[in-house]
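All of the numbers you see were taken from the coordinates with simple rules; none came from a lab. Everything numeric in this text was worked out from a predicted model, so none of it was measured. Cβ atoms are built from the backbone, for glycine too; each structure is taken alone.
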Structure P
Amino acid sequence: MESTFCQIIGRKKPAEIVYEDEDLVVFWDIHPSAPVHFLIVPRIHVDTLNSLDEGSARIVGKMVLTAKNIAELYKIQSGYRLVINCGREAGQVIFHLHMHLMGGWGRGPARR
């Protein structure tokens, strides 16, 4: 069964996408924990950080650089948080590697 994120990447499930390229898709989190809260998701399906290998590990670096660029675009570069939950015990709910980009606490409610 496809993960929710695979369905979003394949356009089978809606999401408010703000950026995409050949490796990543970035969209607003539907249950935000911050005024600005994005999910950065690789197009390749990797369950967790523990599932990475030499061939797929480079995607994490690209996720971090993309987070920096999105933070600049949404004017939260002065303070943001990046989170990757790894496994159920860490709070991972969707088993498709993803990074949360959260910020904008000085801006008030979530802005799109």
Structure Q
Amino acid sequence: MRPLGGETELVGTFGLHPFVKIFMYIWFFGIFLIGGAIFAFTSYSIFIKKAPIDIGSIMGMLIPPGMVFFGVALLLFGRYLASDESAFIKTFLNDLLDAKEIADVEPYA
């Protein structure tokens, strides 16, 4: 909130919480580092060394890509759910405070 002439301006941002961003960076880094190593080792064992396929090798081939897919799907689903949040919050605040939306103003210094 900041004064703007004889009125009060509400300023805010929409986006992921910083904790969520950090968690997702750690999540994907861990998947690519550890999961990538597991996937590469399993692929090497199956395709190069011609090791027999067992439940461990199947899990080594499916779980790391599945975790990447889950992380990306979770982000896309969250973005889909929040697709109209900014318009909803603007409308809610305008109705609640009997306010009006003004055109873009220069950023507050």
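The table that follows gives values for the structure above.
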| read-out | value |
| --- | --- |
| Which of P, Q leads on mean projected area of the Cα convex hull in nm², largest value | Q |
| Value -6000, calculated as helix-only ellipticity at 222 nm (-39500 (n - 2.57) for each DSSP H run of 4 or more, over all residues; to 500), assigned to which of P, Q | P |
| Winner on distance in nm of label points 7 Å out along Cα→Cβ at positions 15 and 31 once structures P, Q are ranked, highest first | Q |
| Parent structure of the calculated result 4.5, given that distance in nm of label points 7 Å out along Cα→Cβ at positions 39 and 95 is the read-out and P, Q the choices | Q |
| Relative contact order in percent (Cα under 8 Å, 6 or more apart) - structure with the largest value, from P, Q | P |
| Per mean count of other Cβ atoms within 10 Å over residues 23-30, the highest-valued of structures P, Q | P |
| Highest-scoring label, criterion being mean count of other Cβ atoms within 10 Å over residues 7-14, among P, Q | P |
